[in-house]
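Each value in this text was obtained by applying a stated rule to the coordinates, not by laboratory testing. Everything quoted here is computed from the prediction, not taken from an experiment. Cβ atoms are built from the backbone, for glycine too; each structure is taken alone.
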Structure 1
């Protein structure tokens, strides 16, 4: 029998995080957002709750859960705020997961316990200023010299890379030439504070204003040879697998934002009156909210389906791309409609829908643009 209900463990987790988002995040996030301030206090509390360690085994300091548990948490956080949700998503999916998936026992023992407790953050340095979606165009280089990697280059739009608790950035770099003449791309862990490693000034962004995002520069940065993460020359394949998982997480976050728009609109249309009645009694408003709920429901089923295949160990690349495409579109559409329903108030930062509108667009860009998702789906269909 097909059953889309969450089992008791997931549902208990969902309720716990929903309560946390309502009581701890919602009252303070608007002010933090306007100040563009990283939410260190919220991150610390999430760390004590074990959220950063959800999908990792207890032997590495984790909670012994799975990736779907992380997705459930991301959805509930994003119903209230996406900056907090993306901080967790990037910390787990892009920061800690590569260490867990591809690291040596020594690397796992060194980095994972603090990451799982939320005491430290890791970042993933993939995107470059001239690369964008063409990650194969990596220009950053790493040359092995006297037992050290010497790294030169730059990265752009790197989440969690410049906080006071950022421990390292995992960097993709060209480490040689493959037999076919192509670039040999590897991943190397660069600890924060390494000489020559510069975290540039934070970006002035349209949205995700409480999320930490920087460009990075590497000028003859030297790290030990053992900081290579995984096999030399396998960095490209490693980040592709990390992105496949991450797209499910971003889909869950997108569903959360879409559902948050529905939540806010339902409250508003029952309070706001125009022409002598609640605006929720007008069919035009009812149809907008109904469409928003339908988009959210459909997107949630898409990421549930992708997550279920991943947890069963089945190929899930196409389902992850579908989930990311459908969910990010739903988030953007719902944010636009919610802003319209709120009218002039929707354009005011004091109302959450204004923040949702600013946060939604990046979901159609980050971790693979909508165009890239369509390309992946078409390719999987044999086109």
Structure 2
């Protein structure tokens, strides 16, 4: 659920070396930042005449939100803004005045509000509420946050586990109240040392709770009409039973799209426990697949058991001749930073037992695809599904 936004403030600070010397000044655009500018911070200034009257090297003074005087220099001029810089950190808020050397002034306009988060510690409590009014973070260890799924409040029971934000915060249901505004009191049993941040619109996992919800939402059903027109396959998320698959198959039949590829995402333990029945129902469609969505599945199964669970899924799908997509965070470090970790290289190699491996986007996605291709090409010589081939080891070639 939503969290109330924080104040409109922009913090701008310089980059310093280990000795505290300024390497890059604190910079922001007064007005609009040019499209190709490396400086992204901008504070709107509505006075076009004031902006047009500035010159390179001119001094501009500012009293920031903390009452600190900052002497700025005009570093660059663009069509709708000027780049200002200083060697001191500053906090900008709406209404602050920029005073130029000719004594003319301009006011800073509205800025984006800072996104707030709950700081949750072990031993704190979280009240999950059906009220979706934006909450204000507190520091007394008693937090509130909205839950957007109404069925939670009638299905959850004391003692059920609750995970927030991909398992970063773990709790146990202490009490359930079904008043005019239903609430679930959760006792936090695990959070990061120093507390974990819980932002709005994060996921909640309830591995012990049998939720009476269908995999297809009203939005999904409305979107299906477009899907069957433009797509080759469709993923069905949060499957819990064979009935969810049958419902999707029935709706595709009504739309005359029985040949559309159908992929079932396995991301809950309920789905895993009923996988044989789900596969039998899935095979009523000609073109099918299964995705092991290891993010949510790891939260529900527990990280230590994930390896065992994904292994069993691979075995069952091999027996059913259903292709598998190996998904979630494969070569993520490589795609994001250009450098892989040892663990994710091993993880990518394990994906050779599936028919498809999914990568997430990132600035180095091309290198990740090339690396994945080399890893899987090598592993194909040694492993066919779960059967070792015991092939001859090729001579080492450092070029791959």
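Brief remarks follow.
- When FRET efficiency 1/(1 + (r/R0)^6) of positions 119 and 239 (r between Cβ atoms, R0 = 30 Å, to 0.05) is computed for each of 1, 2, the largest belongs to: 1
- For 147 (volume of the Cα convex hull per residue in Å³, calculated) the corresponding structure among 1, 2: 1
- Winner on distance in nm of label points 7 Å out along Cα→Cβ at positions 295 and 319 once structures 1, 2 are ranked, highest first: 2
- Source structure (of 1, 2) for helix-only ellipticity at 222 nm (-39500 (n - 2.57) for each DSSP H run of 4 or more, over all residues; to 500), computed value -7500: 2
- Structure (1, 2) behind the derived value 1.7 of distance in nm of label points 7 Å out along Cα→Cβ at positions 39 and 367: 1
- Of the structures 1, 2, the one that 10 was derived from, the read-out being relative contact order in percent (Cα under 8 Å, 6 or more apart): 2
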